[in-house]
Each structure stands twice: as structure tokens, then as C-alpha cells.
1. As an exercise: helix-only ellipticity at 222 nm (-39500 (n - 2.57) for each DSSP H run of 4 or more, over all residues; to 500), calculated from one structure in 1, 2, 3, equals -8000. Which structure is it?
2. When Rg and Dmax of the Cα atoms in Å is calculated, the result is 31.5, 92; to which of the structures 1, 2, 3 does this value belong?
3. Where is distance in nm of label points 7 Å out along Cα→Cβ at positions 148 and 388 largest, in which of 1, 2, 3?
4. For distance in nm of label points 7 Å out along Cα→Cβ at positions 140 and 284, find whichever of 1, 2, 3 sits highest and give me its label.
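What follows draws every value from the coordinates through simple rules; no lab data is involved. Just so it is clear, the structure is predicted and the values come from calculations on it, not from any experiment. Cβ atoms are built from the backbone, for glycine too; each structure is taken alone.
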Structure 1
Amino acid sequence: MTDPTSLDIVIAGGGTAGWTAAAILARFLGNRATITLVESDAIGTVGVGEATIPQIHNLIIGLGLDQAEFLRRTNATFKLGIEFSDWLRPGHRYIHSFGQVGRGVGLIPFRQLWLRGRHLGVAGDYGDYSYNVAATRLGRFATTDGRDGKPTELAYAYHFDAALFAAMLRDYAEEKGVRRVEGLIETVELDAETGDIRALRLDRDREIAGSFFIDCTGFRSLLLGDALGVPFVDWRRFLPCDTALAVPSETRSELRPYTQSMARPAGWQWRIPLQHRTGNGHVFCSEFMSVDAASDLLLANVEGKPLADPRPIRFTSGHRQDFWSHNCVALGLAAGFMEPLESTSIHLVQSGVGRLLTLLSGDLSSVATARDTFNRLSTIEWQRIRDFIVLHYVANDRTGEPFWDHCRAIELPATLAEKIALFREAGAFVREEDELFLDDSWGQVMIGQGIMPKSWSPLADNVPGQDVGPFLETLAKACRVKAETLPSHRDFVTAMAGDALEKHA
């Protein structure tokens, strides 16, 4: 058997993707591999990804990070979900929250009871039956119940400063033996016989050799894309937005425990509250709006004083045809661009590293099956997330607006068309192939975007009609009452972060 200590891993590029990979590999491979990360201070990072999904806990817990220290070092706040405003039509809003919606009865799924209650005229808004939504609406948050110290059952993620998070992960990784090399990558040296990457040639004629390489070089994809020639799969026919503007603004006294996503004439705007500032951005399609017009629109809708000028980021939604080629895996923007609408960018880095750890062998001469499996599973994951994001665009009632008219006419991926048809028929959802988003997420967005099932399951008819209303009201009241006992989000963050938040107030 091959000794896995022979693994000599070189990570090209830092930022959130590079240092996340370095920290995870250092934590779980330990002395069974040497890890070198090459980056240059002269090259900036995109660094606008500030919102996450609950899978971020797997990273924090897996690395053994202290939550309070993490909160202080990254200026983090908590996130219960995303509020979508004006996506279905102007003036309409809904919340895609984390966690469970409602409670089923026996074999009867909650949504089927809600659909029957809606037919009977006794059901409230779908979000009324979510504890997360109730806390979101009230601006409340806590990780534990103040009365008995038990977890509150709120499902949550974080907003944080991506640059500060990368710095924290760098400290962690270097403490565990990761070697950082400062330098610009000038060329990628390939083995003439195998086509594998042999080494990175840096400025000042330096060379960093390795047996396995991880490409975290951002949009440039210097290793996987340029050197190995892996083509890019373009998704612009599904996701036409191609430009983002980002600008920070002063933090507000109100600290919302959720991300805001507001539809605009040619795209959408994000608003993300951190302790020290608010992150703002405008994602749009340049075919329907100019950069100057998009910048003016963004600045006109920023809360608080802007702290910089909006900076444009050009992108194409899609991914590399293969995520692993020869002896190189790409992560982050080097692997592809997933529009940040549902905050999945850091998760895709996590899942990519986790998949690599599961499949990577110490014998790098025999990885064909592992490589094929990695590529197949990665492609499925990216496609299913893509479908979820496309859903927000295609299901809209914003008629007479060129961009949104264009979105409604998009030819759906077959996998998404099937999901919509199944949901429209009877409110059903079937999760396939370990896709990221679950029933509750799909249900909230389907209903929020105006896709209402035509009927409900016969199972729901097993509950007497006169009992449906009281059952639903009991659930809604329980969510409200529990949420009302929580402290405000700002008070909770202040208590956990200490002076870190107060100095930004």
C-alpha cells in the first residue's frame, strides 16, 4: 500500500476558498500530507460573499472554532433566512427561512394540511407556521432559551466579513503547519508524459512542486482552466445576470437577523448586516441595464452612508466541465460561478473539500474512479443549486418589464421543469441525489414565487375539517409566542461579541 504521507498538496490562491481548503486539509490530514499555499498580496480577492447557509456549522464545528471568538473576529451576525421583496411582483414579499415549516400529523405532511386549510379558508400565510419566520419578523434571535439554557431550535447561519474570515482560517491553518508562500504564479509546469501538473513557476524564478494541486485562483482558473484546458459550461441561457456591483455602507442601529434580497428592474439587490458595516450589492444583466444606471440605482437604495464607490464584478454563471482533472481540483470561483442569491458559495467550497477528503487516495497513480465520481457528484450538486436559483427568476408576475419578461420565457432545465410540475399538481417534492435544498426550502420559494398547488394529498382529508383551523392556529401561535420570548438580535450579538459590536454602533 502507498503511504499517504507522500501527499504533497499545493493550493494555488488564498482568499476564502484557498484558506478554507487549507484549514480543512490541515485539520483532517494532519501529518499525513504537506500543504503549501501560494498567494500574492498584489492580487485582490472578490471577497463579497458575506452570507452563508446552516452548513457553515459543519466547518466551524469540524475545525473546533469557538463561536464567540468567530463572531468577534469576523464581525459576524446571525442569519435566519432571506427576505425576498418584489420578486413575484412589486409590493410582494416572503421569507425563505431555514428550518422546519409547520408540523405534520402522522403520515400527513404539514404542507398538505395547509393546502386543505387554505381551501377551507382557515389557513394563514405559509410563513406563519415557521419559528424562524416569526423570529425574523420580530428581529429576535438567540441560540439558547434564556429560561433553561436549551437550544432554541432556531436554524441559523451567519453574515460575516469574508476577508476577516479568510484571515482567521489562515491563522488556524498556519498554526497546523500549512506553509504560505508569497508570490505571483507566472506559469504552470506540466509533466510531459502524463499531462499532470508538476510545479508552479513563480516570480524570481522560484518553483513550487507538488503531487496534488488545488486551484483557488478565482475567475482566472490558472490551473484547471488555463493550464489543463478544462472548458467552461456556460449557464447564461438559464441565468442571464452577468454583472455585480458591491459597496459597503455604515451599519445601522437596527440589526436584522436575515439577508434582504430586493428585485430590481434588471436583477436584484442584496443587503447584509454585519457588526461594523452593511454589505450591499446589485446583481444585474448588462443587456438590460448599464453599469452607470445600475450603480445609481444601488446607491439610491443603500441604507446609511456609503463607505466606498461601487465596484463592478463581471461574471458568467456556470462551471468547469470537470472539477477534477489530472492531479488538480478547482474550488471557489476557479471551479465556477454560482449566483449568490441563496448564499451557497462557501458551502460549495466546503462540500468540494469534503468530497475530496472522502475520495482522495494516498496512491495518486490510481484515482480514475475517484475522479469520475467526484466530477459526477459535483456536477449534480451544482445543477440542483442552479435549478433552485433559476426558480426565483422564472416564476414571476412582473409583466411588461423587459428583463423579467425575458426570465419568464427561459427554457427550464428538465430537472427544474419536473419539480415545478410535480409541485403544481399536488404540492409534492422529491429530493434526489442528496441535493442541497430540502422540501421546506423548495416549498417556501415555490409558494413565495406564486406556484400554488392545484390540489392536496388525500391523506389530509383524514383530519376532520373542523379541526384543521384550530390545528393551524395553534401552530402559528406557538411560533409567535416562542419568538416573542427571544431577545433582540442586536442585544444577543452584543452579549456574545462584547465590546466588538458596541464600538461600531
Structure 2
Amino acid sequence: MPSRETRRTTRKRRQKDTNVAEKRKETHPILYAFSVGILIVIAVTFLGGPAISRAGGGGRIIFGYYKNKPIEFFPGNYFSQRKDIIADQLRQGGEQDDLQVQAYQVWRTAFDQTVLHTAILTEAEESGVWISENKLDETLITAGPYAIDGQFSEERYEATPSTERMAYRKLYREQLIHEQYLEDIFQAKRESAKEKQFLASMVDEQRRFSLVSFPFDDYPKEETEAFAEQNQERFRRIKLSRILIKSNEREAREIRNKLIDRTGSFEELARAHSKDIYAEKGGDMGWRYYYDLEADFEDSEPVETIFQLQETEISPVLESHFGWVIYRCNTPALEPDFDLEETVQIARDYMMRYEKGMIEDYVLSQAESFRERVDDVGLLGATIETDYSIGLTDYFPLNYQSYYFLSPVRSPLEQVNLSAAAFSEDFFIQAFSLSLGEVSSPILLDDQVIVLRLDDVREPPEREMELVDDYHTYYAQQSLDQDLQNVLLNPDHIQDDFDQTFYEYVFPRQ
């Protein structure tokens, strides 16, 4: 377990501990993954020494609470050991991220794992889980910090201060309780025969389809231009600089007065007082579209005020959703030129973001017209008339929400992106209601509409059916993992002060 790894003082002992962990992983992979943690990510070199010296109180730092129990860091405790193990493991990966990013990732991962550990201990305590003194003694003797090359060393034991022995005893007791709790949960798992039968029925028939896709990307340029012409005020643009004040309106007005009196330049005041991503650039926002600014305000009146500014003119103090803002016009507003491809693309991006329903309705109507032609001339004839092409799917079962990974919903060579189909009830209802040769109604899948024709039905390969029971066991374990996390890591039980504490004690912002 993690607590043993950190106490290895030689490469040989560390390798031995790794071998033990690998054996545990082989015998119970789900339990191993849960007790080690789920969030090991990127390499790090910063071990957090400055945190201990700044924390005071014996080096204890509280990062939050779980059910009023502190999630604390101090040398030698679970949090500390998880941080060291993650740092060591990830450093070996050779990542070269920014030092602060590396430190944050390691400390955050250790914090998350400690929250989970604390949650398990809390639930175990409430459930009456306990570890006998004999088992604890046996673990300390055979695999504890007093072992040398796998053998208990009385000399090392006698050389360990009594306070450190007590700390080891507490840490190992907690780890054994952690393991016992998870073992009890997983061993108590029961699988329903009816559930197995139901899930097997989902995969006992596989279907293959021809399909025609109507992607949103085919939305006609002239339709985009027509929309843009009708809403051209939204595509006006202006070049601006901004100062955002979050404290109060009075401060914003004082800064504006300095701008008007020219006792400070816009760039200097932005760098000194603005609280947004443009501050370092002296407030320079570059070109902004009318619709960009609309989202910042309760109504359009402030946006109209901004777009009436002349070059170098300073706006009044305006209240936005984020605070009080002062704008300077760097280039006056320009009307959109829809002869430019770039402007048309801006309008199209706007529609995909804010008016996607219009595109959806248009494409659905095109697909419906195509479907009506299929009744007259067949699928091939309709594609020849409309210049669309016919794609294919692989064989797949009723694989709703990608339950069964061996037979995903997809087309050969990814001719058509069907990733959204696995989560569409309409897709499966229509696909598995068709008779051979029958064509579906249009089906909406994210940024496309498709029409299906059922080409073939078959039984799944024998090998796949043999794996169904094993796969259900795996799936049930994964579901239990997720359910357990959802219960233990209920946000109502967690007070997360990690960011504030990290930037105060571990890596103070300059």
C-alpha cells in the first residue's frame, strides 16, 4: 500500500514494495485502483518544502474538511505520503510543465485522494469496521517500516522514536481499515440473474445499416448570408481597450476621472487596477463584435453606448455582469462586409452557437424531403438525384450508452461520425424497429441528421456471447465503483479550501 512505499530508503526496498503492489493489483484490480486512487496524472518536481516552513503549528496545513474532519497535511501523514509518491511517480515520466502547474497537479491529486481516504475511514467508523491489534502487529512486522529486505529488524524498531512508532501504528491502522472497508463492499456485491439476462438480450442480435448523412456543415452559404443581412447590427465590430473594476463603482469612477484628467494613461491604469485577462496588455481587447459585448450586459443600451464611441473617446462607467467597466475606443465601429468570406464565417459561427435551431430545422426539412423521395425511387435513386452518398455501419447490437464496448455504433473507416448515436434513444428506437429494407425517418445526431436503411440482421459471433457474463461482471464492478464514489464524495460533505490554501502556503502568488 502507499504508506509502505514512502518508507523504503533504498532502491531495493522500493522495488520490493512495488512488486507487492503489483501482486495486489493482479488479485483484485478494482480494489487496488480504488485504494491507490484514481487521479494520478502529470509529472512533478516540486515537493512542497516551503509549505511546511510557512505553515506553522508543527507544519500542519488544513486544506478543507470532510464531515467536519480536517483534510490536513503534516509530515508523515497520509496526505504527505500521497504527495511524495505521486511526485516521485510522475517525475519519472519526464514531464516538463511549468513548475507551478506541476506543483498544483501533484498537491491537488494528493488532496483528492486524501478526501477519499478520509471518507472511507469515516464511513468505516460509522459502520463499525475495526482491525485487531494482532493483525496490525503482523502487518507492521512483515511489511512495515521496520523491515529490511523483507525481514523485521529489531535494531531498526528500537532505533525508532516512540512518537514515530505511534504515528506509524495510526497510519497503518487507517490503511488496513481502508482496505477492509473496500473489501467488504466488493465481496458483498451480488449480481442479479435477471439483470444479466436482460443485458444479454440487448446484445443477442446485431444489425447493419446503410445510411445517408445530412451534416450541418452543408447549411447553404446563401442562407447564412440572408440571416447575416437581417441581423447585420450584431456583426458590427469595434476595436477597444477595457478596465474592469470588481470592488465598487466609486473606485471605477475615480479611475475614469484620472483618464479624463490625464493624470494616468489608460495602459498604466489597466495594468494597475483592471481585474481581467486584458490587464497585462494595458487593457487591449482587440476587435470585438457587437454580439460579443451583448453577453456582458443586462440589456443592449450599454452596448449601443460603446458602439457610438469615437476614436480615443472614453466611455462612461458601465455596470456589467462582472463588475464596472470603462472602455476606450481605439478604432470606431465598422459595418460588416458580407462580401468577405471571413465575415460570412463569423456569421455562421454565430448561428451555430446562438441560432443552431435554425440550422437544425433547415437540415431536418432537407432530410425529410429526401426521405419522401426514397419512397418513390429508393435509397440509391434518391442519393443520385440529390448528390448525397450512401455510407454503411458495422454490425452492432442495441448498445445504448455504449454499454457493450466490443460492438460500438460506428461506420467502417469512420465514414460518418456516429459517436452521438450511442446516447440517442431516438436512434435506437428507430434502428431496432425497422424491418429489412425499411428506411427510417430523419434522426438528429448532434451536428447532423441521418436516415437509416436496415440491410442485415445476424446473431453475434459466438466468442462475443461467451464474453457477455464476464463483461457484465466488469460493468457491475465499474458501476459499483462509481456509485461508491458518488456516495462518499457527496459535495454536501466536503468543504474544499484547496485553492486558497495552496496559493497561501504552498505556492504563494507573487
Structure 3
Amino acid sequence: MIFIAEASQAQQPIFDVVFKQGRVIDPETKLDAIRDVGITGKKIISVSTEPLKGKVEIDAKGKILGPGFIDLHVHGVNVPTFWMQAFDGVTTALELEAGGFPIKKAYANAAKLNLPLNYGFSASWVGARLSVADDIKDLDGSLETATKYFGWPKWSKLLPPEQSQAVVTLVEQEMLDGGMGIGVVTGYAPDTNRKEYVALATLAAKYDVPTYTHLRAKNTFEPSGAVEGFIELLGVAAGTGARMHICHINSTSLRKIVDVIPLIEKAQGKKLLVTTEAYPFGAGSTVIGAPFLRPENLPQVGIKSSNIYYLKTKEHIASDTRLNEIRSQDPGGHIVVHYLDEKKPEEMKFIDTAILFQDTMIASDAMPFAINGKEIKEEVWPLPEQAYSHPRTAATFTTVISRYVREQQSMSLIDVFGRGSLLPANLVATASDQAKFKGRIQPGMDADIIVFDLSKVEPRADYENPRQPSQGMDYVMVNGKFVIRDGNLLKDSRPGEALMSTLKKIPQ
């Protein structure tokens, strides 16, 4: 409930907004205590044991107040997707795995959308390769356009040394133009140059920014197995000293998670700058042209064609013949692919292991909502009944809170805000100064804040109806402005700002 404080000449309100008597969680200082939080403009000004006064005072008694979640892995950079993510507690949504190419267009287009959440992009290795190898001229900064060319013949193959070097040089320029590190999806181009991957990591180390890698291999069996994919990244990290972030270890390792976690753990113990992320679902979502979805590769990841749901026609693919047909006609078409059965405890343990591994960050891999294969960009709410996406777009963070914090009690509130807010902020802060002010509830930090009743947070999206926003987020504030207030979406509130790199050219 919101109270409007009456001002008098003798006692003017100090703060624009005060959250009163919430249970404040700050993952950096490990604060977990009842406090008043005062905000003026876009900044947190005070976190106080004493009562604060504000123009607007919000009774947060009995509720959790923490830093909004920073989602490192979002592919749906548009208003309706961001609205859905706001109900999941997200205040910053970043496209770092695939990135945006050209980066200047990615940021310019996002700025025109007047987004409700903070946003940002990495330099896109895929975009650079499409430009250099296939001479694609109409890339517009969006993943939607880039995926139209995933079936083109050259970008995903070995390139001559001079072209490979041109890719690395172009990626460097994209970083200097604002890209927050390098997005490298080798899993979609497993035949590409290994030396180029080393060169990208060397480039990242030179500027002390992260790479964000979808690993080259995810198969259950060797050769080209999941363990091999992890070993490649760990070896490159050791050889270059680069900060190397592993995207979605749950879907990259699947049933091999117990084999790869000890490798990551020992690498981190030897001070390699390797980090991880995961989402709490057994299904993935990607484009149907991905090489690991060729019919001959499906047994390697433990699935059949019928495990793949093609969004454009709303069909579970009936045969390998049909799968090949769709892959040929629409390689960029979105699908949901069911790898692990969340109803089976023996398969849920793989998901739990990925999520609960020490310092695994929480990231959604959110896909945009689409109707008949076309991304919904119009500012429509609620979403139409025909709209479909993976439920992780709507319910990643609330699933973690409800399952691991409240039900299993295998993760603390400090831990969930550490994994969902602080650690992502610290990772991105090596590339973007703005991120240094995110992920914390402290004076001087940006007022990206969520407030919820722990007993009432519930994910509602599922595979049958992924359009259902999560419930329980009473307040979501971005840069000091409410996006959700009293549980209601404020559609006209658009306080999102760009996070960008501010790198300067380093001579050879």
C-alpha cells in the first residue's frame, strides 16, 4: 500500500520514495535486516535503521526488498518480453550470448523502443562472421535478422586465416563501439576455427572483458561430447587469462553435469576466471537449424524428433524427414526442445545440480514471444492467446525463488540475490561502468529494486501456457521509477537505460 506524505513548510519530505520497514537483502554486504530505504531520482540515498520520510511512502513490512535481477541472457529485446520479465523480478535484461551486430544499430534500435528495463549487448561473433564470410549487408542489430542467415554456407565453417583475422578485428571494433564483451556461439558453428576462438579470448583478455560462450559440443557421448566442449573453454581460459563465461550449463551439459562440474570447480580453484549460469527448466529453446538438432545428432543428446516443438506450426515434429524439411525451409524458426523430464526426480537432479553449483548465476535465455513464427513487437498486454515462447521467459527467477528458496530451502535469499543480481553485475562491470551501480541495496547505487512477499511468489507460466506472468512481485523499480506498483504493470513507465562498454583502443 502506498501512502502520500503531506508536506509542510516546516518539514519537507527528504526522499522521492521511501520503502518502509522491509526486510532488506544486500548480497554484497550480506545485510539481511529490517530497514527503511530512501530513493531520490534514480539513486538509493539511504538504507536506514531510523524512520525516513518521503513524498511517497510504501509499507514494505513483512516483504523482501532486494536488488532487481540482472538477466545476462535475453534474446527478446522488445517491450512485451520486457514486461513479462518485469513480473519475474528482472530490472536489467542483456543480450550477451548472441550479441547484436552491428552494435551501433542494436543500441539505436533498442533506444527507439523506449524500453521499461535496462538493456545491453555484447559484440556479436556470429554477426561478424556473417558479414565477413557471407558478405551479408542487411544485418540490423537484431538476432531475428541474423538467424535468417544461419543456413548460409560459409559463416559456420572454417575460414582462411586472413578472413578469420578479419572477423577478430571486426569484433574488436564492435567492442569499442559499445559491446560489453564478446558473445561466441560456437555450439551453432562447431566446425569453425579453433585458433579464432583463442584469438577472441586473447582479445577479451587484452581489454579485460568477458566472453560469453555457448560451448562447441553438448553431446552425451564422445567424440564431440559435452566434456570436450567444457575442456576447450577451460583450456583457452588457462592459456589466455580471459574472463570466460559459460552460458546455460544445464542445457550444454544435460546428463553430463556431474562430469563437468568438477572440472569447473578445479579451474576456479586455480584462479581461472571462469563463471557459469543456468536456468531451472528441462527444456531448451533455440532455432531449428542448430547443428545439434540434425536428425543424426539427436541420439547424442538423448532425444527424438518428437521432443521438438516447432512454434510456427505448433507441431511436435513427427519424423526425421519432417525435421529435415523444416530445417531446410526455416533454419531460423524457433522451437522448444524437451531434453529432460521435469516430472521425473531422476532427471530433475541434473537441473538441481546445475542451479545449485557454487556461484552459478541465474539467467533465463529468454526467447521472444511469437505468433506463427513471427516475433511480437507490438506493445500489447496481456499477450494474445496465440503467443508462444518458452516459460523461462516469464518464470526463471520466480521459479528459483519458489523452488529453491521457499520449498527446498537449498538456497538462501542472500544467495539468490547474489546469483541473480550481484554476480551478474560484477561480471558485466568489467566491461561497463554503469554495472558497478547495479545489483546492490546500498547508498549511491541505482534504484533497481524489487519488493515481494516470499510466501506469495509463484511462477505461473508452463509449456502449455507460457503467457502467464509470474505473481508476487508487488513493486519493481528501475532507475527510481516504478514499472510495477501494487502488483500492477505501469505500461507508460519506460525508465530503461542502456548499459554499454566505454573501452578505448589498446594498441597491439
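1. Label of the originating structure: 3.
2. Label of the source structure: 2.
3. If we compare distance in nm of label points 7 Å out along Cα→Cβ at positions 148 and 388 over 1, 2, 3, the biggest value is for 2.
4. Max of distance in nm of label points 7 Å out along Cα→Cβ at positions 140 and 284: 2.
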